[in-house]
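Asker: Before anything else, here is the set of structures, which you'll find just below.
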Structure P
Amino acid sequence: MLFFLLALAGLGIGVLGSLLGIGGGIFVVPLLLLTGLVGTSQEAAGTSVVAVLTTGASASLGYLRRRLTPWSVSLGLMPGALGGSYLGAHLAGKVASGALTLAFGVFLLYPATVLLLGKEPKELVRRRDARAFPGWVLVVVGFAAGLAGSLFGIGGGTIIVPILILLGLPMIEAVAGSLLVMVPTAALSTALHALAGRTHWDLALPLVAGVWVGGQLGPMLAVRLPQRVLRRLFAVVLLYSAANMIRRGLGL
């Protein structure tokens, strides 16, 4: 029964993660912690990142088939993202679980606020061309995303997608680019967390089964669903997750 419920949750997480380019870890980590399936944030991150890897791989195939992936931007992000991912996996074993949970909850408030406005970040500032920026900008963005992704068990897309849109990419290309970056970074994080014994494979495998299917559906829906409504609904879920994670981190 638990396998079926996790696979069903993975299906929904895969759809939303692939639609918004965030990998789905922002849902998996609270799901594992708030239901008591794992005991620490480190274990939640180690298990979640397996689902993130699956989302990235599955959805990337869908966007690649539709020729929507900005290869030059994704490749520019990857070096920094890999370095941040490596550092984050090591820091996860040295940071107290309560502090990590609190930090994750606070971290969620930023994307939740942007999405609650029902806007893309490009609507808030003047748009520019992402491909005109120097390579070091993408390296820094990739590093921040990789660090957050590995440390919190998320895909890093909550950083990559808004920044790429601010730099001038259309949202659907930013989503596709973010998901492609997740593949090598989440693979590295998965290996490091697994070697450290922080991965619950009995929980990860049913999530992977559902996430793979959901990751195929997301690109199909990305060009059809009203993005403004979807962003606002998603923001409500993010705010709920953030509140619960902050409460848990504070021990309330």
Structure Q
Amino acid sequence: MNYSVVVVAAGKGERMGAQMNKVLLPLQGVPIIVHTLRIFEQDDACSGIVLVVKEAEMPAFNQILSAYHLKRKVQIVSGGKERQDSVFQGLLALENSGETIVLIHDAARPCVPKEKISGVVQAAFRTGAAILAVRVKDTIKEATGHQVRKTLDRSSLWAAQKPQAFRLSAILEAHRTGRKQGLNVTDDASLVEQLGQTVAIVEGSYHNIKITTPEDMLIARQFIKGREETNAYRPRI
């Protein structure tokens, strides 16, 4: 079941404290963005990758694509002011592709398991919209300032992840409607929800972290190292 993917890499990454786009930072000796793109580039079900970056950073990303031989499936487009604008530009690049299912993924999530991608694609094909999510493990407090208002029932709470998967026509309509209404979201599924469409949940993986802080780099390094070791010892048929 084929799909295309929009990978968003136009963020600021302020919480990382780096002097550059965090997805250009090395992880196990390789830029984070390379780990992320390889997941999709090596997936036979992936028809194409749209990489959305800041216009000023295009030369840096083009250099990386050439150095790591990732140009076969990747098309680079310039992003917008906000994440939502960048996603929309990526979707527009696919509008006439004839693709049915499109994924939207964070460039800073280099550890998503391939089987989870397959699962969310299949769910979107059946329902029109699906997200990866994991059950919340911690007790969650709703607060005003630093005062607790109430404790939420975590049995019904999920932490949304990427990629999120949609029928291309549906997510384009949702983004266009959101732009007309002046909505500004960080979660594309919420735009689909605004249209009254059901969004399915596919159980994600706690390995699928988004690298946001320096501490996340330490965790992701272990996950990447484990994945590389597993692939190295996997029997070849």
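Asker: Compute FRET efficiency 1/(1 + (r/R0)^6) of positions 9 and 81 (r between Cβ atoms, R0 = 25 Å, to 0.05) for each of P, Q and report the one that scores greatest.
Answerer: The structure with the largest value is Q.
Asker: Any idea which of P, Q comes out highest on relative contact order in percent (Cα under 8 Å, 6 or more apart)?
Answerer: P
Asker: Given 16.8, 51 as the derived value for Rg and Dmax of the Cα atoms in Å, for residues 73-176 alone, which of the supplied structures P, Q does it correspond to?
Answerer: Considering all the candidates, the number was obtained from Q.
Asker: So P(r) over Cα pairs in 10 Å bins from 0, in percent, computed for just one structure, reads 7, 31, 37, 20, 4, 0; which one of P, Q is that? Display every interim value, and only then the final one.
Answerer: Working: P: 9, 35, 40, 15, 1, 0; Q: 7, 31, 37, 20, 4, 0.
Going label by label, the one that fits is Q.
Asker: Could you figure out which one of P, Q the value 12, 44, 36, 8 for P(r) over Cα pairs in 10 Å bins from 0, in percent, for residues 25-136 alone was computed from?
Answerer: Q
Asker: Here's a follow-up. Consider the structures P, Q: one of them gives -26500 for helix-only ellipticity at 222 nm (-39500 (n - 2.57) for each DSSP H run of 4 or more, over all residues; to 500) as calculated from the coordinates. Say which.
Answerer: Clearly, the read-out refers to P.
Asker: Just checking, which of P, Q has the largest value of mean count of other Cβ atoms within 10 Å over residues 1-8? Please list the in-between numbers first.
Answerer: Details: P: 14.2; Q: 22.8.
The maximum falls on structure Q.
Coordinate-derived values only; no laboratory data. Since we're looking at a predicted model, the values are computed, not measured. Cβ atoms are built from the backbone, for glycine too; each structure is taken alone.
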